[in-house]
1. Check the numbers for Rg/Rh (Cα atoms, Kirkwood Rh) across I, II and tell me which is largest.
2. Work out which structure the value 14 belongs to, where relative contact order in percent (Cα under 8 Å, 6 or more apart) was derived from one of I, II.
3. Taking mean count of other Cβ atoms within 10 Å over residues 279-286 from the coordinates of each of I, II, which one would give 20.2?
4. Kindly point out which one of I, II the value 4.7 was derived from, the read-out being distance in nm of label points 7 Å out along Cα→Cβ at positions 79 and 215.
5. From I, II, which structure was percent of Cα pairs over 29 Å apart, for residues 23-182 alone = 18 calculated on?
6. From which structure (I, II) was distance in nm of label points 7 Å out along Cα→Cβ at positions 95 and 231 calculated, if the value obtained is 2.5?
7. For distance in nm of label points 7 Å out along Cα→Cβ at positions 151 and 175, the calculated result is 3.7, so let me know which of I, II that is.
8. Starting from the value -23500: which structure in I, II was helix-only ellipticity at 222 nm (-39500 (n - 2.57) for each DSSP H run of 4 or more, over all residues; to 500) calculated from?
Structure I
Amino acid sequence: MPPSDTNIALSDNPVPAHIGFLLIPDFALLPYASAIEPLRAANRLSGRDLYRWSHISIDGEPAQASNGVAIAADAGLDDGLKLDSVLVCAGGNPALFMHQPTFAWLRQQARRGVRVGGVSGGPYLLARANLLKGYRFTLHWEHAPAFLEEYPDLDLRRSLYEIDRERLTCSGGTAPLDMMHALIARDHGSELALAVSEWFLQTHVREGAGPQRMPLRERLGIAHAPLLRVIGRMEQTIESPEPREALARLANVSLRQLERLFRQHLGRSLGEHYLRLRLDRARDLLRQTSLSVLEIALACGFANASHFSRSYRERFGHAPREERRRG
């Protein structure tokens, strides 16, 4: 265990920063832990209370994570905590969270000058509270399709984390380790931040602008560069699928050769892969939004609801409306 009297230069502020963790029911445990543990480590390694924290739930009762673990709350929304920062921890399906007192509380914190942030699905709630207009931000890639349908004009980035003035947003998973490294470095210097990262066995601290997802090469196990270029374009153009001929030109091969590459590396045709991408996106929207079946069909490149429903049933074994009922 590292000694508590590590010789690290620190800022002169003797008052620990008070950070509130607002735990939304069904929050994701890993990003929460990745955000709070670096604060504990910073205190331990510096030998000083640089940070203190409180757990907040919407009703003051224990908050249950998505894996069933419950964390006792120190306060509810009405308990008048004085905070320097608040981080909203959310997971599950944040698109369905419609608790107006929570949004009002977040706006109140922002008006008081509190630094407001969110991890994983938390930024979705910041948008609902109208706290992200004019800021760049990020959230977990799983929630991005539903979010963009609801908030197409906000500045969503597909990055690991974003720190834009008094807004802190993070995509989730282990990315809060990287974001907290940046915050600790800003508050107390890079020496302490590096010591914290090393304590958590981070051999590489990622930049905020880094990608959330694995590169296609690793994700699909494919090394064929032209084919990967085509698949990347397909993932970017789900709403308005590109003609097959345009994709073949992108790969600089004939359409017949491109079809052969899809069969060889993915075991399905180009058209079948495009359809799979569109139906996967549709399933996310059915689960995460209240858009109508027709609106989702159009958002995923289908000409009409009947074609969409037929294709959906063939892929998943049930109709889109049944998917929503199950959700």
Structure II
Amino acid sequence: MNAQRPRASADAATTAETTGRKLYDRVAQETASIVIRRYSTSFGLAARLLGAPVRQDVENVYALVRVADEVVDGVAADAGLAEAEVLHTLDELERETERAMASGYSSNLVVHAFAISARSAGIDVDLTRPFFASMRADLTQTEHTPESFREYVYGSAEVVGLMCLRIFLRGHVFSPQQHEAFIAGARSLGSAFQKVNFLRDLSADHDLLGRSYFPGVSVDDLTDAQKDELLDDIDEDLARSAAVLRLLPTSSRRAVALAQGLFTELAARVRATPASALVHTRVRVPDPVKLRIAAGVVAGRLPHTRPHQEDAT
């Protein structure tokens, strides 16, 4: 009879893995992974370079971000929801996210996956509320002042970098000075991502979504001087984020370096495109170039950026 006990115990363990909470958690996280890989080839490529302890958590974060983005960027409207209903849907998504962060459960699989990572990494409403505020602004605000633009970029992109940073640094000990440098780097990289996407999507955002993000910049009369000024600001963000790459834990360094490299390349291609052409062409990084940048990162080469203005003096 004693010989039967280990097998019974093993059977119980197998049952626990294929039913109940563990199964639900696993299915939720697999759902999050599918969402992000279907929506972003660049992110999918970078995510492969994340270490196992952090990869799933980062995918969980980005899946929620993607779902919220789809609510405000037209999928809900395409389904026939009126503007007020779209706003209500976004509000409900935020409330469900906060409930899941508090309880550890949601019937929404993507929200449930996010809650797993948020509770593990210490992601709280101090980051999710600014994010949802920026998503809400996309439904209520078509133009920005310098102040509202800074708030929007912080909530829509910088806080996502800070969420990922909490995942990257979980279980590691750094000095207060290093931690502050990480925060500045994460915010700068998120800001650069958002701004370069705004610039290359200037026409689509205006024509299809009715939005103009850059204060004082019109899609109809964008000049090369304006474009280069915006790119100078983006390059400074990229330089600040590049400065902390080597300090990141090995589990996240290569993936962040690849993301940095891809957006540095994208910014360079936007700079090489005349302002008049940006309204007709969506600049992208070709797949062979993405793979070349990825191969360099895997080989240990970190991306180069133009020097930050303060460092060039």
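1. Biggest value here belongs to I.
2. I
3. I
4. I
5. Only structure II yields this read-out.
6. Answer by label: I.
7. Attributed to the structure labelled II.
8. II
Where a number appears in this text, it was derived from the coordinates with a stated rule and is not lab data. Computed from a predicted model, the values in this text were never measured in an experiment. Cβ atoms are built from the backbone, for glycine too; each structure is taken alone.
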